[in-house]
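Asker: Take a look at the structures listed below.
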Structure I
Amino acid sequence: MFFEIFKGQIVIQINSGLGNQMFQYAFGKALGTYCNRKVYFDVVSDFANPSYRKLELEPFNVEITKANIFLLMRYKRLNEYHLHLNNYNIFEKFFIRITRKYFNNTIYAFLKMIYRSITIVEKDESLLLSDYRNNKNIYIKGYFQNESFLKTIESELRNSFRLKIDYLSKTNIALQITNSNSVSIHVRRGDYLEHSNYTLLSLDYYYKSVDYISKKIIRPTFFVFSDDMSWVKNNFCEMAQNFVYIDQVFSNNACDDMMLMSFCKHNIIANSTYSWWGAWLNNNQDKIVIAPDGWYNDSACNTRNQEKILANNWVII
């Protein structure tokens, strides 16, 4: 394990919620394939409070090669990582404590000089795999919300983002979804009520989306997912449609609602990477996916990024 520090490696930071973690994982896998190099994932630096954010990818059929502390020391001092010592063996615990107390700056400066390691933060204008190809020791931070990355390894990703243990497909809700003209609706409010970057979608968006689907699909059943179900029930009652509100808890895994969305034949997504993945993982060849025209509050940001994240055949309303 210690000798990892003597190899040139690519490290991708995993952070934020599940949807963003999936984009980061997908980018890492695509970059590793493109560069023909092994990619490691930093799964410690952004998860200081596991009750708020934590690594959510492990229920999936993914291969996550985690960057160990010796590799991470090339890019930041050990006291800049949120290392939970219970996750390490006796030798690693001793090494971490001693290094933090006595050699933190010295070891970091030495390794950075020896390996010429660099950190790259994703920029809007730097979204090509080729931008990262020629760096030997590189730590990459970003969200990489660009569907073009996925196309290079699409079949691999569709296999990776399946549950290792299938505990959902035989549930009553999953069977209802499978046996109907099912349409998922995702309503995200929660943190968006105070989040200045993202548009809080209006009821008008959902009215228009439901109306569009109802004209295209015979007897649709709408399966509604939300982090604010009481608000949804109070407001959706004015639409005369067949709604099924999904508020059951199936496990402690964050991916459950996303997987159920992917079982639906069609999808109405929010401006959220969570329902984005639910729609992308939907394998129905004739699916209709409706996405909002306003993804971000900043119009310039919408222009730059929305065309990258939304698939060409999705309907924008």
Structure II
Amino acid sequence: MKGRIPSSSLWSIILAGGDGERTRPFIQQWLGYPLPKQYCTFVGTRSMLQHTWDRANQLSHPNRKITVVASNHQVGGNGNFGGQNEGTILFQPRNCDTGPGILLPLTYVKVRDPQAVVAIFPADHFIFPKERFVATVSRAVRAIEFLSDRVLLMGVRPTYAEPEYGWVVPGATLGWSGGSPIRAIRGFQEKPDCRQSQELLRRGALWNTFVMVGKVDTLWNMGWTCFPEIMTAFDRLGKAVGTPAEGSTLQAIYQEMPSRNFSSEVLERLTDRLGIMELEQVMWSDWGRPERIVETLQAVGKQPTFPYAHVKPILQLSKNNVNAGVV
């Protein structure tokens, strides 16, 4: 595929297991039934998941792509599954947050390609333009060759003091890639209050996109440092992959799988194993609220597929909640 970086060892992991609770009322009103936002087509003809697949396919071969979804999404995927170039789809027995959500596909990558580099992408983010995003992630993949003991996060220069995003405070420069610095991470701040977000903006902190690149062994070892109790379970699954016991083992380990958050329980603990690169001249938005969807599409001059009348009451309710201090 034109534009794909020459790396036979790069795999993509797509995180699509969320249910999108904050956008559920808007989507229910628009479609008449609930559907996680990653399966929705808000603009154009493709869903957010399909756009994420397209970006991933520019970086690695489509067969080296693993998407994690919830088991109940198999029926409600709205035609997203069963197409060409979607790679491997893993249906989690249940959602146990981003810790197991990342370690489950990582188990399969480790079995199939122990020397792999992986790029991890949430499936429910708006990113524009695609070409600049892909180019920066490509540089991060190449940088892993000399920063092999690090996981590199992608950060975005904030345009305002958003209190509902995760923020990253960059530190010293670790190296350079394509004329842009790769910096250490001094700390994280998840969903700061208004005063804290203003201070983070002043200090030059970046929004955390949760897009990251690293060697499979580096991520695996980080899991063992922070989640030894669940890494034993995933080691057990790894031994069963490709055998008749694979399905039953997956079901069994999820019977007692605890919920663990990769951001707060891994990244925030192991800042010395991380780095960050800025997505320069890239518009990024976490479409966690319906008003962000509308604001973003208006900013790029795109016509939404949903009637504005369907979202206007939700926007007014959300605005009232913000004014009242509810959101």
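Asker: Match the computed value 31, 61, 8 of P(r) over Cα pairs in 20 Å bins from 0, in percent to one of the structures I, II, and report its label.
Answerer: II
Asker: Comparing relative contact order in percent (Cα under 8 Å, 6 or more apart) across I, II, which is largest?
Answerer: Biggest value here belongs to II.
Asker: One of I, II was used to compute mean count of other Cβ atoms within 10 Å over residues 54-61, and the answer was 17.0. Which one was it?
Answerer: Derived from the structure labelled I.
Asker: Then there's this: If we compute Kirkwood radius over Cα pairs in Å, for residues 94-269 alone for structures I, II, which one ends up with the highest value?
Answerer: I
Taken together, the values in this text are just the output of simple stated rules run on the coordinates, not laboratory data. This one's a predicted model, so the numbers in the text were calculated from it and none came from an experiment. Cβ atoms are built from the backbone, for glycine too; each structure is taken alone.
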